[in-house]
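Listed next: structures, encoded as structure tokens.
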Structure P
Amino acid sequence: MTAKPLDPTRTDRTAWITLATLAAAYGVHALDRSIFTLLVEPIKRELALSDAQLGLLTGLAFAIFYAALGLPMARLADRWNRKRLIIISIVIFSAATVASGMAGGFVSLLLARVLVGIGEAGPTPASVSILSDRFPPARRPLAMSLFIAGALCGTTAGLLAISLFGANVSWRTVFWGAGAGGLIVALVVALVIREPQRRATEAAHEHFGTAMAGLLRIPSFRWISIGSGLFSALIVSVQGWVPAFLTRSHGFDRNHIVLFLALAWGVGGVVGVTVLGALTNWIRKRGGPAVLISVAGLIVVTVAVLAVALSTPSTPLCVAALAVAFFLMPASQGPTFALVQDMTPPQRRATATALLQLISNGIGLGLGPLATGALSDALRPHLGSASLRAALLWVVVAAGAAGAAAMVLAARRIVGDLAREDTLARAPALEPAAS
């Protein structure tokens with residue numbers, strides 16, 4: 001069934017129910033992705049895997065298919081029924097997660113991870129597109145922030161489950177439970193979500209290359225994507241290397257690290273993305289440039305707080321500063337998702353989300369952790385065990401400064417981009433700046 005078109009003056013109960021359901025779907029998406037990295041050691045012992053095989057399972061086996069299929073899946077979402085695509089995708093990656101728990105060796109586990117990557121390529125662009133049709137522009141920053149909070153809840157659930165039950169429950173049982181939860185969420189999506197009517201369909205059959213070229217011709221879209229990628233490099237580097245940093249520099253053990261990440265990144269991140277998403281709704285009344293300047297400011301403050309965490313010899317101060325940074329770091333995604341939806345015609349919205357994620361993940365995952373590790377190795381002969389601390393600090397400052405600058409450049413172009421006749425003809429404009 002297709003729902004009625006969105007009333008641009010209000011947000012009804014259906015919109016909030018849709019948001020809660022899609023956030024839950026994003027949560028199982030994040031849970032299925034995160035638990036594998038937390039279960040590497042017991043999987044390695046039971047299946048007798050090498051570190052190289054584990055690297056393939058945690059990285060390329062998932063990432064190649066996830067990245068390669070992101071844009072085709074998004075284009076399908078722009079042309080086809082988004083609800084059905086989300087359901088099919090959740091069923092695929094949830095069933096593959098269950099299959100991961102049944103793996104008898106490297107090959108079967110590799111095939112399961114490939115299927116997880118294929119399934120997880122579909123839901124996010126389609127979900128963001130649906131939410132953009134359900135929520136008017138003035139409320140999109142908060143809606144997108146709450147959607148992002150769903151992923152943080154999923155990651156937190158994985159961390160807490162491993163922390164509380166990891167020693168007493170088989171890794172296979174964890175996969176089976178996570179996969180079963182995903183299948184239940186797929187059923188809820190089927191029963192609850194209604195496909196909204198798109199507000200423009202005249203170009204629904206445009207060529208894929210035309211859609212891509214149209215997006216890449218928007219200067220502010222390019223700068224937002226680059227800025228998001230650079231900030232992602234900072235975030236992924238911190239996520240990937242802070243556990244080792246806490247172990248080497250502050251003597252943390254594995255259980256304390258998992259519990260700290262669950263509370264700081266999970267709970268703190270959810271609170272941060274919700275509170276700052278609501279604040280962005282207010283900032284948005286002053287126009288798109290104000291939102292992007294606030295994101296740039298968020299990045300600068302995050303860099304400053306992380307600089308304290310990485311520089312201080314005091315463990316309590318380090319932990320407190322990291323907690324503040326984890327409160328801030330996820331908050332940029334909601335506003336940037338919302339702005340990209342505002343500047344994009346409805347028939348390109350899922351494609352725009354996937355392209356933003358592709359550029360962001362390409363820069364973030366491709367540069368951040370690798371640059372940190374390589375720099376730490378290069379500094380080790382001079383700094384010894386402090387090399388990781390210095391490498392993280394340099395990457396955080398460089399990526400953060402460049403990311404903030406990119407957001408400022410986007411702010412300078414966004415009003416002109418939204419004023420283009422071919423964009424305004426089919427996309428809702430941002431509210432004018434307050435006088």
Structure Q
Amino acid sequence: MSSRKIFPCAAFRIGGVCVYVLLPFPVLGAEDERREEEPSTVPEVLVQGQRPLPKGTGSLSLQEESQGSSRLGLTLREIPASINIISQQTMQELGLRTVSKAIQAAPCVTVSDHPVSPGAFSMRGFSGNQVRVLFDGLSLGLTGFVTRPRDSWNLDRIEILKGPASVLYGEGAVAGMVNLVTKRPYRGTSGTDVSISYGSFNTVRAGLGSGGTLGTDKLHYRIDGSYQNADSVMGVERTPYTLYNLTSGLLYDVSSRLNVELSFDIAHDQSKPYWGTPLAPKSFSTDPKNGVVSTRDGRTIDDRMLRKNFNVQDADMSALTTWTKLKVAWQPTDFIDVRNQSYYYTAKREWMSAETYTFNTGTALIDRDRFQVEHEQWVTGDRLELQVNHPIGRFRNRFVSGIDFNYTNFNRPS
């Protein structure tokens with residue numbers, strides 16, 4: 001025990017003069033006695049586990065394979081290209097009801113649902129037929145013909161490859177590729193998915209799907225149906241649309257090394273095209289939208305005409321497509337895979353509308369033109385692939401070779 005004195009300082013004010021006095025004040029302190037603790041041994045703890053891969057919104061999907069971006073079965077991490085995968089889970093979480101809205105959600109991709117070419121995509125400064133659109137990895141023709149408004153319910157995922165893809169798909173893949181992958185049969189316990197929603201403009205959407213293993217362990221199925229209908233597009237009058245789509249498939253395991261899959265898809269879309277609002281002279285406009293659009297001759301947008309569809313009464317834009325596919329996968333050895341896919345695609349498309357509107361100052365009416373065209377398309381094709389997965393020395397090696405045959409018959413009745 002030891003003692004010491006501390007002299008604190010006290011201050012007094014006397015007649016405007018401050019006097020400081022040091023006062024002795026004893027303080028007793030004790031040094032803490034520290035006991036040295038004996039070291040203890042902690043048993044070794046070993047933690048093992050695998051970090052779960054994220055799925056859905058915000059996932060990079062680096063461990064997933066992209067059948068449209070590579071024929072070698074590589075993952076996104078292994079492919080030297082910019083690729084985005086939009087899964088069905090992501091579409092549901094973000095409320096992406098159509099294919100156009102789902103692709104629009106991808107970075108650096110622009111979608112234009114123009115009546116002439118609905119679902120037209122643009123990326124890296126290119127658009128139209130410079131972006132190749134695939135269906136389950138197969139090309140069915142020019143992008144401007146085969147892309148249609150479609151519900152996203154029947155899709156398993158959407159793959160987007162940004163950058164030239166002409167090595168894989170030839171002409172028309174300068175900007176990149178969009179691959180729509182439908183839901184296919186799977187091996188496992190049967191399950192059912194149901195979705196029903198109602199939104200603005202009387203938008204009704206319904207989806208029903210079921211899949212799994214049937215009575216025998218060798219037969220598996222998947223069937224999905226979707227329906228979507230609305231009274232208006234963005235609140236414009238007389239612009240209803242209807243979409244329905246049915247996808248189905250049967251997978252049969254002949255043996256552990258051989259399986260056969262037969263699938264059939266049908267899709268229909270119908271709408272009344274909207275080509276915009278004609279400009280009217282300010283003398284006619286009782287409620288002009290100043291500061292939005294103006295011309296040198298004084299024409300502007302009249303708010304009374306802004307959400308009116310000036311197309312003809314019987315305007316129609318519709319399409320009906322069917323698609324049948326037969327896939328055979330055979331693995332004769334542990335390092336050789338043989339795949340063959342035969343398909344038959346049909347499409348009937350129709351456009352009937354007025355595409356240009358002009359305000360007639362003499363009659364104060366809208367002058368319109370008349371346009372009608374029909375497309376009939378049949379596509380028959382077959383793809384045969386041979387893939388070898390065998391290391392060379394200590395290095396992984398994959399090699400694929402194949403033949404792709406495609407015949408298109410296009411007819412324009414009117």
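Among candidates P, Q, the computation of relative contact order in percent (Cα under 8 Å, 6 or more apart) that gave 8 used structure Q. For distance in nm of label points 7 Å out along Cα→Cβ at positions 191 and 207, the highest value in the series P, Q is held by structure P. Out of P, Q, which structure matches 17.1 when mean count of other Cβ atoms within 10 Å over residues 111-118 is calculated? This figure was derived from Q. Thinking of P, Q, which structure, once percent of Cα pairs over 28 Å apart is computed, gives back 62? Comparing all candidates, it corresponds to Q.
Sorting P, Q by Kirkwood radius over Cα pairs in Å, for residues 87-310 alone from high to low puts P first, with the largest value. For distance in nm of label points 7 Å out along Cα→Cβ at positions 47 and 143, the highest value in the series P, Q is held by structure Q. From which structure (P, Q) was helix-only ellipticity at 222 nm (-39500 (n - 2.57) for each DSSP H run of 4 or more, over all residues; to 500) calculated, if the value obtained is -1000? That value comes from structure Q. With distance in nm of label points 7 Å out along Cα→Cβ at positions 151 and 287 computed over the structures P, Q, the top value is the one for Q, the highest of the group.
Given a computed value of 7.2 for distance in nm of label points 7 Å out along Cα→Cβ at positions 39 and 127, which structure among P, Q does it belong to? It was calculated from structure Q.
Taken together, the values in this text are just the output of simple stated rules run on the coordinates, not laboratory data. Quick caveat: nothing in here was measured; it's all calculated off a predicted structure. Cβ atoms are built from the backbone, for glycine too; each structure is taken alone.
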